[in-house]
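Below: a set of structures, written as structure tokens.
No lab work stands behind these numbers, since they all come straight from the coordinates. Just so it is clear, the model here is predicted, and its values are computed rather than measured. Cβ atoms are built from the backbone, for glycine too; each structure is taken alone.
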Structure 1
């Protein structure tokens with residue numbers, strides 16, 4: 001996990017009004033390899049092991065099976081399409097990729113210079129470290145302050161609550177790209193205060209003006 005990302009994280013238990021405090025046990029090239037993220041409000045703590053952060057509210061238990069897989073490699077044409085739909089040509093900033101869309105994290109980071117990408121899916125625990133990709137599991141929502149992401153790519157099969165969370169975390173003049181979107185995605189996006197830019201097949205693009 002990138003060290004700078006920890007300033008944007010909030011408590012999964014207390015909600016987006018409560019930030020987390022990092023106690024780093026192992027740092028390498030501004031990346032947290034091992035440590036603990038603690039909440040000063042509820043006193044709960046969230047482990048970072050091998051660069052992977054478990055940001056799930058209790059009761060946590062074992063990590064569930066994710067949607068991203070262990071060796072997903074999207075086609076370059078699809079990567080180019082997602083980058084174009086996000087509308088981001090250069091950093092800085094942070095983009096989240098959720099569920100099966102986490103497979104786009106490393107390709108997006110490679111395509112857009114100076115951009116941090118957060119891959120949010122339990123499967124990413126087994127992924128190798130990448131300089132511009134932070135890996136985490138998150139539940140029940142996303143552990144980011146309101147309107148701090150420069151964009152998000154969301155697997156629509158995660159459900160309306162996680163799509164709403166992605167919209168909540170996305171900043172002004174930024175976009176959310178929904179893959180595998182269902183018929184209710186547009187209503188969730190509008191409820192979150194964003195506008196539909198494009199909708200074709202199972203892909204929906206929304207923006208916050």
Structure 2
């Protein structure tokens with residue numbers, strides 16, 4: 001599978017990061033551990049350099065993270081700073097780290113070349129700190145490849161049939177063609193549905209247009 005590497009990916013909700021507790025995630029088939037080193041957010045590969053034990057099962061010790069297999073201690077830059085039972089620390093004993101940013105109440109991780117990790121490329125969104133919106137949060141796990149989920153969420157023509165009862169979507173969702181606009185780093189998907197009573201949850205007595 002070929003992935004887009006030089007892009008920001010959402011790894012977690014900021015509110016779900018517990019203090020002094022590492023959290024493991026998998027992005028682009030790579031295991032990653034996220035943790036707070038004091039006021040700093042850190043993302044490493046989730047494999048100890050010694051025996052590849054998951055560091056997400058490790059222990060936070062202030063601004064350091066300890067592997068709970070053989071006790072190797074890592075600083076916030078990914079370098080081994082202590083090996084129990086020996087004084088010599090190999091110079092190459094270092095973890096791969098990922099650029100990580102908190103924005104819109106999400107933890108964003110850059111999966112490509114760290115030199116290209118520009119926070120300005122994080123797309124606009126609404127976070128819990130926006131007073132004009134009321135948000136909920138959660139997770140959905142799909143037993144499907146990511147491109148199929150993108151297709152499902154972008155192409156609402158299936159609403160007429162898959163969600164006919166739950167969303168109250170009539171045939172207009174399948175008949176009204178969307179407008180696709182290529183962007184520099186993505187695509188804009190727009191759909192006008194004209195002259196309906198609206199979908200379930202937003203129904204109107206008068207005919208309305210939906211965008």
Structure 3
């Protein structure tokens with residue numbers, strides 16, 4: 001399906017790694033520190049892709065326009081920094097997928113809206129990312145996704161035209177950014193889509209229901 005792909009770019013949370021347990025734990029600690037009952041991970045997981053906004057929304061029903069939002073967000077950030085990789089793991093099949101890309105000498109990288117405050121120490125700590133040719137964070141460029149600039153930046157770092165890159169993500173903004181950048185786009189449906197997401201309306205070129213299905217799209221199976 002994708003005949004001229006020379007590199008594969010991935011979203012991070014919900015595509016390569018399941019960080020919901022650590023994100024949820026960081027928010028839940030705020031609840032228990034205040035004497036509130038702990039919430040199960042199942043409450044936090046569907047909102048993991050929304051970062052602090054999603055986690056604080058679940059934990060306290062807060063929205064960004066609340067007077068205390070910024071203060072509580074920083075508390076959440078500190079909690080999350082302290083547990084970045086305690087419960088975070090690669091989705092099943094991701095390590096094998098990366099090994100297959102490396103074996104075929106296909107460059108790969110990460111384009112995430114996660115701030116470099118978190119993405120850089122996390123990717124340094126996980127062996128999975130040792131061969132990543134680029135890690136572009138939400139604050140690397142002036143515009144996060146769904147703007148295409150982070151994807152353009154990743155392509156520049158790889159020395160490739162965007163048309164030779166494939167972008168894989170689990171959120172509509174990933175597909176919007178990928179299409180705007182002129183890249184092939186693939187929805188990772190195993191991530192944090194949520195029950196209400198209708199990815200068939202996102203105009204992605206393809207969808208995969210497990211990481212290793214990407215190899216079939218690349219004719220590498």
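Numbers for the structure displayed
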quantity	calculated
For -4500 (helix-only ellipticity at 222 nm (-39500 (n - 2.57) for each DSSP H run of 4 or more, over all residues; to 500), calculated) the corresponding structure among 1, 2, 3	1
Value 162, calculated as volume of the Cα convex hull per residue in Å³, assigned to which of 1, 2, 3	2
Parent structure of the calculated result 0.8, given that distance in nm of label points 7 Å out along Cα→Cβ at positions 59 and 75 is the read-out and 1, 2, 3 the choices	3
Parent structure of the calculated result 1.04, given that Rg/Rh (Cα atoms, Kirkwood Rh), for residues 51-146 alone is the read-out and 1, 2, 3 the choices	3
Comparison of 1, 2, 3 by distance in nm of label points 7 Å out along Cα→Cβ at positions 83 and 131 - largest value held by	2
